[in-house]
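What follows draws every value from the coordinates through simple rules; no lab data is involved. These numbers come from a predicted model, not from an experiment. Cβ atoms are built from the backbone, for glycine too; each structure is taken alone.
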Structure I
């Protein structure tokens, strides 16, 4: 069967968007609510809706390109796996000590997001490599075996291993992983020498821990999605958008899901750069507001800004150093946990706070009429007249204005 179209899918915290590009350049779109319990269901439903509009069959699709904020949202909303971290003996607290600085020096109540791995699951192992990759202290294999019962007893779902100077020599990390995998074959294991083989221990560990934190979730999702697509006749290549704006295979994404942390927003920035070139606007500011987060990117010289390190889940908006540093190639974005589904609430000091908790798609904002009771940004926009009811969600949802009013 001739390949006549390309299919693009973007999963957000609230909506799943589908764009179908036909051979003649025509564009067909569809929008469905994200299905948090099984995100692949929303993808399949949206894909079939777009195909029906275009009069195409799944076998006529030449490639599926997928962007998603599932990994980002899991980090921001703390919905990832239970993670343990193996570290070089004597460096148990490096993950919590971070840069040993104050990102807001005049705030006496300064706070930063707690580490994704609590101290009792940061397990020291006797070993030591130097910066040249030479073993100063051989790996104590009995020490590795001793921590296995702890990992099993604590119900750890995913393990990160981040030894000193493993970027120069990964032998100790590889061997520790072999010992643990033999005892716990179902345990997901992420090695810092594989995920982020670069100098700087703290950033290498935070990146590896973030990878371990979202890996079980993303592995399950990608496995289920690929199976669902194959069952329905999609036999084309399947690629995912990376945080740097490039593409990778599903196998790479399942192994290194941290590279997808900015997947959806990166796709938006790439589109903004394409529009900038088409409109001959060299400097442009893109804004992408989803259901859980809002993102901005500077397009300079027709290209999005890029970086090698970025932060997620900042405790102070726009304050560098207040978030979790991730060391991967990335399109540089400013991102905050305030999207359309972000919940507004009044704290103990009678201040209104918005996010980072989100109503998501199930039940979603109160105005979706799906049982949501908490007031969100979307409810506020609807009541303020900033959203036209007849065009709400592309006409796919009839907003429940009374429910939105009752929620506030």
Structure II
């Protein structure tokens, strides 16, 4: 039997321990993302229960989008220093606590606390910046594309499973029982905190070697034009994702379709996002990338623009709604693996949690505007037309923004290696 010609070939295979890491990271993302992305199903029920009005409740959801992003660079910074285990543990507990408190809140401030601070902040601590950083450090560089695709697919699977569960429990036992069930399910992610406990970036440093500080890494990233363009494009992704996650059930209702179509539309987004996440991971490739990641991002945003334009023009029906949700699902979170991959390619894995967390901040600023302006647009006009127009324009802008990104970095790649 011949030996491998490449001495490092055997070391690049993903072993059982790494598959356990991917299962833990993907499972955590499934549980936290599934709970958050299903909250839009309860928007009408919360409004009926509190009488606060759609704009006030949308503000709580929008603040949650913003806070989810703002917590991620700080969570990533702590995880970079001490390892992700304790950060994930606290995050999961906060998600469960905030979600369980939602039915007890009857004011805008109370909903902002439960949805926007506790639940969203916990999900940020157990979110992509920490999970992707942990995965990136444990997986060989040539397999990171597929690995981040697997973790990202976990979030999609959570949305696919949680939305029908929440809708079914709500139909059988009421919306309070539906929300409390989501809170309990998120606690299943607690064992993952132990699996992903890891170590900080300085744990393996050789004695006498100088490591780049977090401040130096952030300053270097912010001075990089390609990093800024990447963050600007991710702002658009956040606008799209938050608007759909928060208001798609409302869009279904405004089209006079049955409520279960809203739940199944969210589920379709989650199901097809699994396909999109695996597909984009494959496209990033194992050996240096089959296609440039910036070109993949351009194609994703262009697809969104075309899909929304067609949806605006055609008559609305249940099949149309489900097909639209499926197409949007293919692009929904498939932006995450190439975005995370570009950050790792630019700067290496040492400060990945911090630097990807900063990109997530721009994503969630867009998310704040997508969730909040969706409610304001509907209250002002009785429909979501202006939000769809904004979606199209922003998607085209994002497609163009990614084109001039400098992806090939021989010097940076050598330093990272």
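Laid out as a table, the results:
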read-out	value
For 0.05 (FRET efficiency 1/(1 + (r/R0)^6) of positions 54 and 110 (r between Cβ atoms, R0 = 30 Å, to 0.05), calculated) the corresponding structure among I, II	I
For 27 (relative contact order in percent (Cα under 8 Å, 6 or more apart), calculated) the corresponding structure among I, II	II
Structure responsible for 17, 40, 28, 13, 3, with P(r) over Cα pairs in 10 Å bins from 0, in percent, for residues 254-325 alone calculated and labels I, II on offer	II
helix-only ellipticity at 222 nm (-39500 (n - 2.57) for each DSSP H run of 4 or more, over all residues; to 500) from the coordinates reads -25000; which among I, II	II
Structure with the greatest value (metric mean projected area of the Cα convex hull in nm², for residues 30-125 alone, set I, II)	I
Read-out Cα Rg over 2.2 N^0.38 Å, computed value 0.95, structure in I, II	II
Ranking I, II by mean count of other Cβ atoms within 10 Å over residues 374-381, the structure that comes out highest	I
